[in-house]
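Read through the structures below before going on.
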Structure P
Amino acid sequence: MPRLMSTMGKASPGTQVGFKAYLWQFQSGVVAVASADSAGHAGFGLGDGSIALRPFDTPDAETTRRLIAHPDSALLCLAASPDGKGFVSGGDDGRLMLTTVDGEGSELASVPRKWIEHVAVADNGGGIAYAAGKRVGLLDGEGRPVAIFEDHPSTVAGLAFNPKGKRLVAAHYGGVSLWWCKADAQPAKRLNWKGSHIAATWSPDGKFVMTATQENELHGWRLADSADMRMSGYPTKPRSLSWSKDGRWLATSGAEVVVVWDCKGKGPMGTAPLELSRGAIVTAVACHPRHGLIASGHADGQIRMGRISDESSIELEKLGAASVTSLAWSRDGRYLIAGGEDGSAGILDFGM
């Protein structure tokens with residue numbers, strides 16, 4: 001049974017936010033969370049291969065619906081489907097699955113003897129991409145195969161579409177590869193930088209590609225001239241990356257604060273970042289889709305919120321005892337979905 005709390009965030013320096021928190025516990029750890037907005041459901045991808053569902057309109061329901069997306073296998077990645085009516089997931093069974101909130105499941109792709117560890121869905125709903133080893137598969141918004149890209153020097157560790165859904169970036173050892181989202185034969189455009197790149201994101205204005213690296217750094221490229229941007233000093237790997245709605249600010253995990261880079265103009269090089277929501281190591285970040293707010297999950301299970309305009313922050317909720325693995329907002333910004341390494345989970349309703 002979920003635990004309901006109606007509370008005001010503990011604020012510093014003096015700001016308060018009202019919300020309701022619905023919290024519960026799964027037996028398996030939460031790998032990733034996502035919002036199926038058209039269907040009005042939060043999805044929790046669990047390590048046991050299932051997707052747990054909670055409706056936004058009744059998050060305090062007595063039971064949680066669970067859909068088995070990857071039987072007898074581990075779920076490794078999760079994203080909302082292009083139509084917002086379900087979820088796309090990858091597993092160690094080598095299958096890419098589409099699962100609707102009604103419980104219908106269909107296989108979109110299969111890569112025998114490989115793990116599908118990364119999935120990305122274009123913001124405009126026009127495409128789906130997945131990574132299995134060195135292979136990247138591209139599908140259209142209906143789940144039909146478009147292309148296979150295999151010219152990568154190592155295992156692909158991150159995927160992201162550009163804002164228009166017409167290009168795709170794949171992160172790997174030595175940099176990234178850029179692909180056009182079409183079936184035509186094409187060479188990859190390489191952007192090189194030493195080391196292993198383990199996550200990727202494309203700025204909302206299309207100007208920058210940013211990656212997290214195994215060397216506890218953030219690296220970026222200004223696409224107009226392929227100029228390199230290197231941001232170092234993180235105590236751990238900044239695996240979680242999230243852009244503000246206007247595309248100016250990039251929030252990152254990997255430190256005892258949310259490190260927020262100002263990407264206006266030519267990029268963040270030579271400028272000091274903002275530092276929000278100090279606490280235990282930040283493990284997940286999610287920028288609000290409408291306002292200048294950044295939710296953060298921490299290694300001690302705490303969830304916080306920071307405001308960009310004045311760098312203030314509040315404590316929202318203690319999700320569990322272990323690291324917060326994933327955060328996601330509903331498209332309207334009313335609900336924050338959270339999942340933890342220990343199976344702790346929750347929905348925070350801000351009534352926005």
Structure Q
Amino acid sequence: MSELPTPKEFLVNVTGQLLLARALGIVTDLGIADIVADGPKTMDELTAASGCDRDSLYRLLRMLGGHGVFAEDEQGCIALTPRAELLQADHPDSVYEMLALGWQDIHWGTYQALPEAVLTGETAFEIAYGKSFFDYLAERPELNASFDRRMAGVSQAENEQVVKAYEFGKHAPVIDIGGGQGGLLAAIVQRYPGTVAALYEQPQVLADPADLREAGVLDSVARIAGNFFNDVPPGFGLYVMKRIIHDWEDDRAVGILRRCCDAMIQTSRLLVIDAVMKPGNEPDPNKNLDLSIMALTPGRERTEEEFAALFSAAGLRLTRVIPTQYPSTMSLVEGERAE
């Protein structure tokens with residue numbers, strides 16, 4: 001068993017992660033994993049295909065090889081490893097969109113403003129770019145499409161676990177509030193055939209909910225246009241919101257939840273699907289996610305106690321929190337009307 005690093009070794013090693021992230025972004029943008037997808041390549045072949053300086057590219061790949069990303073064989077050829085395979089653009093579990101330099105540049109620009117954000121309580125992204133994260137994306141269609149693809153990949157893996165954790169058909173009809181392209185609803189109606197379901201989204205999203213179409217369930221899900229900041233359709237048995245509440249500060253989050261409460265009947269249930277952080281000093285990847293959310297948006301990840309307070313302020317009562325299995329880090333926070 002390897003020894004744990006000393007406190008100093010741990011802190012010094014962390015600083016090296018910045019370089020590792022940048023190196024991964026470079027080989028991702030160069031498409032090195034796709035170049036070697038059909039078999040190991042010599043450095044001359046990689047240099048010709050990528051347009052890079054041979055020595056610099058080799059040193060980059062050698063560094064990544066020490067982290068298990070790519071491997072050099074006895075003939076000096078560069079081959080894929082299980083980690084490197086995930087850098088392929090079309091891999092089922094691809095992290096291509098996540099590691100691309102365009103996204104890294106945005107995050108790095110944001111993180112440069114993080115010290116000021118910690119001092120002032122403002123959003124680091126807005127300090128760095130002068131507008132909200134979502135307004136910035138809306139002005140850049142290609143980047144917005146990349147963000148959608150990135151989130152779709154994350155959501156697909158989460159949805160598979162979410163639908164296993166809860167009996168969605170029990171409280172039908174189901175409405176997904178701000179459900180995007182319909183990925184979660186597609187998973188629900190496929191696992192629970194016959195479930196009456198509706199997608200509540202803005203009109204431009206409903207024009208072509210790709211996840212519903214690609215899953216072959218477009219005709220099984222009603223589409224209702226609207227904005228959850230204004231109102232929520234009444235009369236459904238189960239109101240679902242996935243990765244919505246964490247984008248907003250407490251006041252706006254309570255407003256969204258209150259609109260759901262107003263739409264619910266006494267037997268309705270609300271299901272907020274978000275990260276639920278462990279309290280205290282317990283290790284939890286959602287605490288990293290919370291800092292990222294703090295940098296990008298006015299929102300936050302929350303503990304169970306914090307969700308209970310939000311629910312109470314909106315006229316709801318938190319009834320239970322249901323964890324999901326890996327690779328999802330989401331939990332299902334269930335609530336009902338308090339009266």
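One of P, Q was used to compute mean count of other Cβ atoms within 10 Å over residues 136-143, and the result was 19.2. Which label is that?
Working: P: 19.2; Q: 12.8.
Working through the options, I get structure P.
Of structures P, Q, which gives -14500 when helix-only ellipticity at 222 nm (-39500 (n - 2.57) for each DSSP H run of 4 or more, over all residues; to 500) is computed from the coordinates? Matching structure: Q. Can you say which of P, Q returns 6, 26, 36, 25, 7, 0 when P(r) over Cα pairs in 10 Å bins from 0, in percent is computed? Derived from the structure labelled P. Here distance in nm of label points 7 Å out along Cα→Cβ at positions 168 and 304 was derived from just one of the structures P, Q, and that gives 3.7; the source is P. When Kirkwood radius over Cα pairs in Å, for residues 48-143 alone is calculated for each of structures P, Q, structure Q gives the greatest result.
Each reported figure results from applying straightforward, stated rules to the coordinates on display, with no laboratory input. Note that the coordinates shown come from a computational prediction; the quantities given were computed from them, not determined experimentally. Cβ atoms are built from the backbone, for glycine too; each structure is taken alone.
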